[in-house]
Structure I
Amino acid sequence: MSSSEPVSIRQLFANDLALVEGLLDTFGEAFNEVDTYSSSRPSHTYFKRLLNSDYFIALAALKKGSVVGGLAAYELQKFEQERSEIYLYDLAVAAAHRREGIATALIQELKKIAVARAAYVIFVQADIGDDPAIALYTKLGAREDVLHFDIPVAVSDDA
């Protein structure tokens, strides 16, 4: 595929299971985590429930019907005001299609969805050393240096 081919951005819903599979394949390859995105995929019932929910957003970038990029995001409804934030959880573009404006187009579409949902901000994390992601997000928004902590959820035998 050449970069001159048009790209379309599509929000995915419950009837788009084949595109969700393509999105997971794209994420696995782009992040070099094929096992993470392929070994224990959720059931179609799970995907349908997730895609029909009011808190999950999946967008796919398509060329000739094939997924060449996409994103997964979550709407977080706030308690201090009647508004929400959008957390951009994953964004990837297949290596052969990078530097074509696809990631920016995906974020622009997410911004439209955020406006429609009365969200006031989209936030995203980037790993230190992921220079292309940092450059993209710096171009589109204001950087905040924060610390991220993963707090394990232990499952005890006493539960």
Structure II
Amino acid sequence: MAKLDQTDLKILAILQEDASLPVAEIAAQVNLSQTPCWRRIQKLEADGVITRRVVLVNPEKIGVGLTIFVDIQTNDHSREWLSRFAQVTRDMPEVMDVYRMAGDVDYMLRIAVSSMSDYDDFYRRLISAVPLKNVTSRIAMERVKGSTAYPIKLGEGDGSGSTKT
């Protein structure tokens, strides 16, 4: 794990909110000159702390505003089954996230589709592609909070004394 100081954490908090900011503006916010700030960002990328820079899209505006959470139980916990399941879900563009879970559910998926009929098509493709014990779907009625920024605990010396999200 990369050793991150308070300046690195401040840079990460800023970039999680707006990765399109010019380096000069980020540098000013963290009290660095432009070149050292740019070098820190490059190091954070090289160390794998920053994995990608992306554009966030409003799902309703592109016609995939229906979010469904899918709980999956399986009887097969073999490496081969997991490999097949992982490949199948990677190849399905509707699948936004896949988590292996602890507890009574083995996997949880977050699906983005435009309609229930699109979800039904997805469901049929999924159950025909890999053997599953049980599939439970939960339809999101409203997104109350959504964030892509991980909470970053900033130290006492930053002036805020709180977590930046």
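Derivation of every value follows stated rules applied to the coordinates shown; laboratory data play no part. As the structure is a prediction and not an experimental result, all values here were calculated from the model. Cβ atoms are built from the backbone, for glycine too; each structure is taken alone.
A few points about this structure:
- Structure from which 0.98 was derived, Rg/Rh (Cα atoms, Kirkwood Rh), options I, II: I
- Which of I, II yields 1.00 [FRET efficiency 1/(1 + (r/R0)^6) of positions 39 and 71 (r between Cβ atoms, R0 = 41 Å, to 0.05), calculated]: I
- Of structures I, II, the largest value of relative contact order in percent (Cα under 8 Å, 6 or more apart) belongs to II.
- Which entry (I, II) yields the derived value 36, 21, 12 for Cα extents along the principal axes in Å, for residues 63-102 alone: II
- Computed 4.9 for distance in nm of label points 7 Å out along Cα→Cβ at positions 7 and 119 - originating structure among I, II: II
- Distance in nm of label points 7 Å out along Cα→Cβ at positions 31 and 143 from the coordinates reads 2.3; which among I, II: I
- Comparison of I, II by FRET efficiency 1/(1 + (r/R0)^6) of positions 111 and 127 (r between Cβ atoms, R0 = 25 Å, to 0.05) - largest value held by: II
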